[in-house]
1. Out of 1, 2, 3, which structure matches 3.2 when distance in nm of label points 7 Å out along Cα→Cβ at positions 39 and 55 is calculated?
2. Ranked by Rg/Rh (Cα atoms, Kirkwood Rh), which of 1, 2, 3 sits at the highest value?
3. When mean count of other Cβ atoms within 10 Å over residues 47-54 is calculated for each of the structures 1, 2, 3, which structure yields the highest value?
4. Please state which of the structures 1, 2, 3 yields -17000 when helix-only ellipticity at 222 nm (-39500 (n - 2.57) for each DSSP H run of 4 or more, over all residues; to 500) is computed from it.
Structure 1
Amino acid sequence: MKILLDSCVWGGASTDLHTAGHDVRWVGAWDEDPGDQEILQRACTESRILVTLDRDFGELAIVQGIPHSGIIRLVGISARQQGAVLTAVLERYGATLVAGSIVTIERGRVRLRPPDGETGQA
């Protein structure tokens, strides 16, 4: 899968994701941070699932209706655990993310918002 890691996500998580066969880019490696709307737009244009710690992306997608190719929000996941957690989540929820879902991952809990707007927990 194609992934875009927001600059707030630990850049080292890309190693685990690459090892699992994913095409990963990290905003932290860009010359400058273009802002949330531009990041979300680039992820969508490149058909990349956006991974972030920031709740603003969900608000842009849900409230403002900005198109996206799936969003994962990590809450309370340590930097060193992010790569392994993301690899597991992508394996389990990859198809629904590519379809435009938003997944919020917390310790011991995964919340899923499918593209049709219904919410669920796994």
Structure 2
Amino acid sequence: MGPFDLIKSVNEGKDIMTDALVEHEYNAFLTNMNFSLFPDTILQSNMMNCNSHLSSKLQYKYYMNTIRPKKRFAKWPKKEKITGDNIRLIQEVYKYSVSKAKQALLILSDEQIQWIKEKQEKGG
């Protein structure tokens, strides 16, 4: 049994946390992250984030008693992969982070990017 089985049990309205082994597998971060994805459960998720000092069993019981059973499916947000050579080039030249390099790329013209590429070419 994993943490997603506990989330599924809350969504179905079936209490499966009966022994200490199941309580040990409860992952507050994953549970809060999952319920923060839906408009009808975001407030409960925020409440559990504010009360993270509570035990796993109490957090689970709170979700069981406040969330109505419903099928909830959503894709988890994933970090965007950066594949652009221009972004890497700007990161190297200006020592920017990925987000700053993306912003700089919006400002720079094609001629400026080409000029930066020519200056970075290593002859040999």
Structure 3
Amino acid sequence: MSDSKTGRINTISEVVEGESSSGKAYKKLEFTICNNEGYEGKEKEFIFKLFGAEKVDNFIKYNSIGQLVEVSYNANCRKWTNPKTNVTTWFTDLDAWKVFKAEQAQETVAEPQEDDLPF
């Protein structure tokens, strides 16, 4: 299942390059966006992972801190059990697969409507 979030880019990590155990080269980075989807409109921050040379290169080329973007992503969960303590920990990653400039219209706040109440 995929979802999307809109917000301003707050941070962009350094690009990490490496080689998988099968010998394939990879690139990845993480970035955060902020919006006002928190409780009572408070600022909320989301961190996304971006994986793949083409996606990372395009992200760096077309995006910068402060830019309003819409991020399409998949939420992936995995668990890890510590073999020494037998304690299980769950991790959730937001894996971005599409990032594009959001329409400025989405950023504007609707004007309050005049109330027709007599008091």
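Throughout, read-outs are computed from the coordinates displayed, never taken from laboratory work. Note that the coordinates shown come from a computational prediction; the quantities given were computed from them, not determined experimentally. Cβ atoms are built from the backbone, for glycine too; each structure is taken alone.
1. 3
2. Of structures 1, 2, 3, the maximum of Rg/Rh (Cα atoms, Kirkwood Rh) occurs in 2.
3. If we compare mean count of other Cβ atoms within 10 Å over residues 47-54 over 1, 2, 3, the biggest value is for 1.
4. It was calculated from structure 2.
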